[in-house]
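Read the figures in this text as sums done on the coordinates, not as results from a lab. As the structure is a prediction and not an experimental result, all values here were calculated from the model. Cβ atoms are built from the backbone, for glycine too; each structure is taken alone.
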Structure I
Amino acid sequence: MKLAARALSLGVLLVASGSVLAQAGPYLGGAFGQSKLKEWCTGETATIRFTGCDDSDTSWKLLGGYRFSRYLGVEASYIEWGEVSASINTGAQVAAKQHSYGLAAVGTIPLGEGFELFGKAGFLMTEQETRRITPAPSTAKRDDTEFHYGLGAKYAFTRNWAVRGEWEKTDKLKVELLSIGVEYRF
C-alpha cells in the first residue's frame with residue numbers, strides 16, 4: 001500500500017514538473033508606448049519660468065528573458081524613453097533624450113488559458129543627454145543606476161506568440177512608460 005502511494009506521489013510530481021518545465025525557456029520581444037518624464041515640467045524656480053513644456057514622447061523597447069518556471073524568470077531590456085523639451089522665459093530652449101538598459105526579476109501569475117499577470121523589479125543603467133538648443137548650444141550628460149519596476153498582463157494567442165501590455169517606472173529619473181508589444185517564446 002505504501003509503495004503504491006509513493007508511486008502515485010512520484011507520478012503526480014513528475015506530471016507537475018513536466019507542466020512547469022513546459023513553460024520554461026527563453027523569449028524575445030518588443031513594445032511601443034508613451035513615456036512621461038514626471039518631474040521635467042516641474043523644474044520652475046523663482047527666476048526661471050517655463051513658457052512651454054512637453055514631458056511626453058513615443059517610446060520603444062526591446063526585451064529578452066528566460067523563464068525558469070511558470071512563475072519565475074529574468075528579463076533584460078533596452079528602453080528608448082524618447083525626448084522631452086521646454087521653453088524658458090529667458091528665451092532658452094532645452095531638450096533631453098534618455099535611454100536605459102537593465103535586468104529585472106519577473107514573477108508571473110497564470111490566470112487561465114493563455115492569460116498571465118506579471119510584475120518585475122530590477123535595475124537599469126540610464127543615460128540622459130540634456131541639450132540647451134538656444135541661445136548658445138551646450139550639452140550635459142547624466143548617468144544613473146536606478147531601481148526599475150513594473151506590472152503587466154500577457155495573452156498567449158499561440159504556443160509561441162503572446163501580446164503584452166505593461167506599465168513601468170524608474171525611481172531616479174521618474175520616467176513612466178505605458179506600452180503594448182509582442183513576445184516570442186522559443
Structure II
Amino acid sequence: MAREIAKFGARVLRQRCAPVLQIDGKIRELIDELFSAMYAAASVGLAAPQIGEPVRAIVVDVSRQDPNSSPLALVNPEILASSGTQVGDEGCLSFPDLYGQVRRAEHVRVRALDPRGAPLEVSASGFLSRALQHEIDHLDGRLFIDLLTPLKRQLMRGSLKRLRKEGEAWDRQHGA
C-alpha cells in the first residue's frame with residue numbers, strides 16, 4: 001500500500017531535509033516507497049518529505065511525456081548549473097487540484113547518488129528539468145506556490161486554507 005502524501009500545512013513540507021549519510025537498505029526501501037506512492041498517484045515526481053521523511057531523496061519518472069527518459073531515483077541531489085528559462089503549468093501532489101504558471105530553468109545539470117551509492121550526473125531540459133527542480137525544491141522546504149505571482153496565490157487563498165487544515169491533521173495523525 002502506498003504511503004499517504006502530506007498536504008500543504010504539514011510541517012515536514014517546510015523543513016530543510018537532512019542529507020543522507022549512508023545509502024543502505026532503509027534508504028533503498030524509502031526509494032521503493034517513493035516510487036510506489038508516485039505511481040499510485042499517477043504523478044511524475046515525489047520527494048521524501050512528501051511522505052513524511054525529511055531526508056534528501058527524490059524520484060522522477062517523465063517517461064509518459066518523454067519516452068526517451070528513464071525513471072530516476074536521486075539521493076542528495078544538487079543543481080550544479082542551470083540556464084535558460086521556461087514557464088509552464090505546475091501542480092503538486094501536496095496541493096491536489098491546484099495549478100499555476102511557474103518560471104524554471106530550461107536546462108539543469110544535477111549531481112546526486114544513485115540507490116547503490118554511486119555518483120551520477122543528470123543533464124536535463126524541458127519537462128524533466130522542471131520536474132527535477134520541483135522535487136529538489138521540496139528538499140529545501142520550497143514549494144511551487146512560493147514561485148507563483150502574489151495575485152495567483154491570493155486567488156488560491158480559500159483552497160490553501162482548506163489544505164492547511166488537512167496538513168495540520170496529517171501532522172497530528174503522523175505524530176509530527
Structure III
Amino acid sequence: MTVREIVTSENPLLRRRSKKVRQFDENLQELVDDMFETLHAYHGLGLAAPQIGVLQRVFIAELPAEYDEAGNETAPLEQYVFINPEIRRMRGEEEMEEGCLSVPGYRGVVKRATLVHIKGQGLNGRPFRVRATDLLAEVFQHEFDHLEGILYLDRLVSPDKLFLIPVGQEEANETVMAD
C-alpha cells in the first residue's frame with residue numbers, strides 16, 4: 001500500500017466528472033488499499049479517487065470507533081467502499097461545517113441532507129445499498145460530490161462562511177472529509 005499525494009483545489013482535474021468503473025480486479029483493490037492508506041496518513045473521514053488523481057467513480061469512508069470514559073468500545077470502526085455510487089434519495093437539510101484535504105487550511109459551512117440512501121458496488125462488483133444519517137450522510141454526500149467534479153466550496157451557504165484555519169490547528173478542527 002502506498003500513501004498517494006492529495007490533489008488540491010487549483011488542479012482542474014478535481015472539476016471533472018469521474019468515469020464509471022468497469023474492471024473489478026486487483027488494480028481496483030490496489031487503488032482502494034492506497035486510498036485507505038492515504039486517508040489514514042492525512043487523518044480524514046473520506047476520500048474520493050479524484051483526490052489522488054484517479055478519475056474513477058470510487059470513494060471510501062471511515063468513521064472511527066467510539067469509546068466511553070472507561071475505554072470500552074461503544075461503536076465499532078465503520079469502513080465503506082463505494083464503486084459507481086448513486087445517491088437515490090435525500091431528505092432533510094442542515095448547515096454543517098466541512099473541511100477537505102483538497103482545500104487545505106480552510107473550513108466552510110454548507111447545507112447537506114441529513115438522510116441519504118445510496119447504492120453502489122463493492123470491490124467484487126456486487127450491488128449494495130446504505131441508508132446514512134448525520135455525519136455519515138454528510139461524508140457520503142461530500143465524497144460523491146468529488147466524483148461529480150464538485151467541491152464543498154461550491155456549496156458554501158455564503159462566501160463569508162469560509163474560514164481560514166490557523167496553522168497547527170488543522171487536526172484540532174477535524175471533521176475533515178479527507179478530501
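Observations, loosely collected:
- Source structure (of I, II, III) for distance in nm of label points 7 Å out along Cα→Cβ at positions 117 and 133, computed value 3.4: II
- Structure (I, II, III) behind the derived value 15.5, 44 of Rg and Dmax of the Cα atoms in Å, for residues 53-124 alone: III
- Which of I, II, III leads on volume of the Cα convex hull per residue in Å³, for residues 37-92 alone, largest value: III
- Parent structure of the calculated result 3.9, given that mean projected area of the Cα convex hull in nm², for residues 69-108 alone is the read-out and I, II, III the choices: I
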